[in-house]
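Have a look at these structures, which come just after this line.
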Structure 1
Amino acid sequence: MPWDPTERRAFAPLKKLLPSEWAEKYRVLPPSSAEPGALSLSRTPHMRGILDATMEPGVERIIVPKATQITMSTAIETLIGWTVTLRALADTIAAMAN
């Protein structure tokens, strides 16, 4: 039986996104956050570079000289979410190939 359009969208492979792109598309900050709701990097443009640096070939360490309370917890949580999403994507593709 062929898949209907809703099923096709649900099981379509995810597009591989940079961490900053993933953050703005999927990350939602909790109500307890200073700015709850969808994450927007327009207020924290420095975070885009930190997030995307993790994708640079050869990067083993990222050093961030920073003050307190400037979104590093959010950046780390975002990278964890992005990594989990990519891992799920890789596992799904591997399962479909077998």
Structure 2
Amino acid sequence: MNEYTLVASAVLLVVAVLAGVRGTFGRPRVWIGMAVFAVLTIVADVALTRIGVYRHRSIFNAGILIDRMPIEDLLYGVALYLVAVVTWSWSSQGEDRVR
């Protein structure tokens, strides 16, 4: 397993634990938002790799691909989404608006 895969998995694990502690996963809006974010990440990443804006070298990922997108990009995207949601829920305004 490559470093990129390990770091992506570790970041997602840490953020998922924080989200679980915070009770974030109990909110349907969080799951819907995460699904929408994941689909948009996949669509954008696949489109950009297909038209040649950038490409991924296989030596830096685990080799698990969604079309041309390495799974690590999705892991980082979901982790970023959860960081934003958990951070928002910790703010005083976020408590009122997320529930």
Structure 3
Amino acid sequence: MRKQTAKVSKASVHYKSLNTTSIRDSKLSLKATGLLAYLMTMADEWKGQIFEVAFNKKDGKDSIRSAFKELQELGYAELKSHPRTDDGRFHGKYWMVYDEPKKD
């Protein structure tokens, strides 16, 4: 049986430089790798929600959420709390995503 190969054809515009540490990390599933790569292409000031990522991609919220959990388990993402308001109200949590696994 012949081996199947893959070739890459790149467009000449819309490039982003990505750290290949995560892309080549064999511990990450392809789904988590794809989510991380997708998030790393966003502008530094981009703030999105899981439903927004799910809306822009074929995966649903549960799939996106599980990919975030995987990234968290391997040190590529961290769930953080927003600072409380001056009157002490809680403002929820957000995911902080890293291009290399965070070492504890």
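Read the figures in this text as sums done on the coordinates, not as results from a lab. Bear in mind the structure is a predicted one, so any value in this text is a computation, not a measurement. Cβ atoms are built from the backbone, for glycine too; each structure is taken alone.
A few remarks follow.
- Entry that produces 2.0 once distance in nm of label points 7 Å out along Cα→Cβ at positions 36 and 84 is calculated, selected from 1, 2, 3: 1
- When helix-only ellipticity at 222 nm (-39500 (n - 2.57) for each DSSP H run of 4 or more, over all residues; to 500) is computed across structures 1, 2, 3, the figure -9500 traces back to 3.
- Read-out Cα Rg over 2.2 N^0.38 Å, for residues 20-75 alone, computed value 1.38, structure in 1, 2, 3: 2
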